[in-house]
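Since every read-out is calculated from the coordinates, none of them should be taken as a lab result. Keep in mind that this is a model prediction, so the values were computed, not measured. Cβ atoms are built from the backbone, for glycine too; each structure is taken alone.
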Structure I
Amino acid sequence: MGIVTPGFGGRRRDDGGKLPPGQYLTRDFPVLSAGPTPRVATERWELAIVTETGRRHSWDWAAFTALPVEDITVDIHCVTRWSKLDTAWSGVSLDTLLAEVDTSAEYVMAHSHGGYTTNMPLPDLLGGRAWIAHRYGGRPLDPEHGGPARLLVPHLYFWKSAKWVRELRLLARDEPGFWEDAGYHSYGDPWREQRYEGD
């Protein structure tokens, strides 16, 4: 007796090839956090980029929201295996924020309100691949999803898109962030299923 009934083709995926291996589609937007949700008023919000030499570039909310805004539609993929397709964001490109920053750094550590950190190579934030997003679905970003502003790096697993981002520290050498120090993959490519160290 055969293991597979003739004609059985498995569960059909209507994702147009946009779903990485091991992922399932969701219409919801699950909320996952490493701690309580920080509530940061825009009057007190600041984003800083600190170079490997210690030079600080910073924007308050008014200066940040005066920068050119891009509308982005991207797929997002969580390491817990859900994917959400065609999500609509608005934000400022990291290309814009880093345009006047003189650096020879190769890595970045994102720091968030609440103490969360995550690392990635600097090239992954350039070339139209990453933004500081402050709107989702045409509305201001809810605190539960990282508002008032979060990092958005959609080509990596979503833990790399740090919520409540406050600082990007440029580094000469790679260092593990919160989840990376706990055994998650240092890079986190969903198409290569880089969930954990060694994947």
Structure II
Amino acid sequence: MHPSRCLFIASLAALAAAAPAWANESTYTDRDLDACKTLSQEEEGASVTLQCDGYRDFAVYFKEGDLRQSQSYGPISKAWLDGAFESFGPFNHSNAKIEWRLDGKGVPVATIVRWFVSDPQTTSDTDARYGQVLVVSTVATAENPTSCVLGYVDALENKDANALAREIADTKASGFTCGKDEPQWQGKRGSLAGDPMRYLPEEAQE
């Protein structure tokens, strides 16, 4: 074989070895609370758990209580559905748009959702200020029926907030263990981001 031909083949092999095994991509869905199925409701709507359509067969589980919201994704266990609530200390609400990060086989491995967190220093609805936080969460599977927050990005303090959130999803989700690993903030964090609050089922502490 001609030496230049051998060099060309060797270069292609080197490029293939250096390339990632897959490149994650995003797809988007919109959560419609009016179309969700009510799983439980207490105190005239003060606390509610809903099952909503998500991406393909991966459902979205929405919870709200005391003006705070929580979401999990995929085939979570009953213990996780009943016992998990991850939100923020201040009053808050989540955006309806859900970004799903898909692996090379098109399987969702994480979600990214924008949370609006109220500034506890404001005293009325008319002058309320809100922080914005991108919340990155794992997606449950049949083998691992847990879904939890794995990272946060302050969307007001970081110009590249979406890229940072996708980096967390793509590099951390596959090895993250709910209940054992702690979610981390990525990038700058401002005063309006709020402090997260987490309640996990007892099985996550074992």
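Miscellaneous remarks
- helix-only ellipticity at 222 nm (-39500 (n - 2.57) for each DSSP H run of 4 or more, over all residues; to 500) derived as -5000 - corresponding label from I, II: II
- Identity of the structure behind 18.1, 70 (criterion: Rg and Dmax of the Cα atoms in Å, calculated), options I, II: I
- In this comparison of I, II, the computed figure 23 for relative contact order in percent (Cα under 8 Å, 6 or more apart) is attributed to I.
- Origin of the derived value 2.0 (distance in nm of label points 7 Å out along Cα→Cβ at positions 42 and 58; candidates I, II): I
- Look at mean count of other Cβ atoms within 10 Å over residues 50-57 for each of I, II: the largest one is in II.
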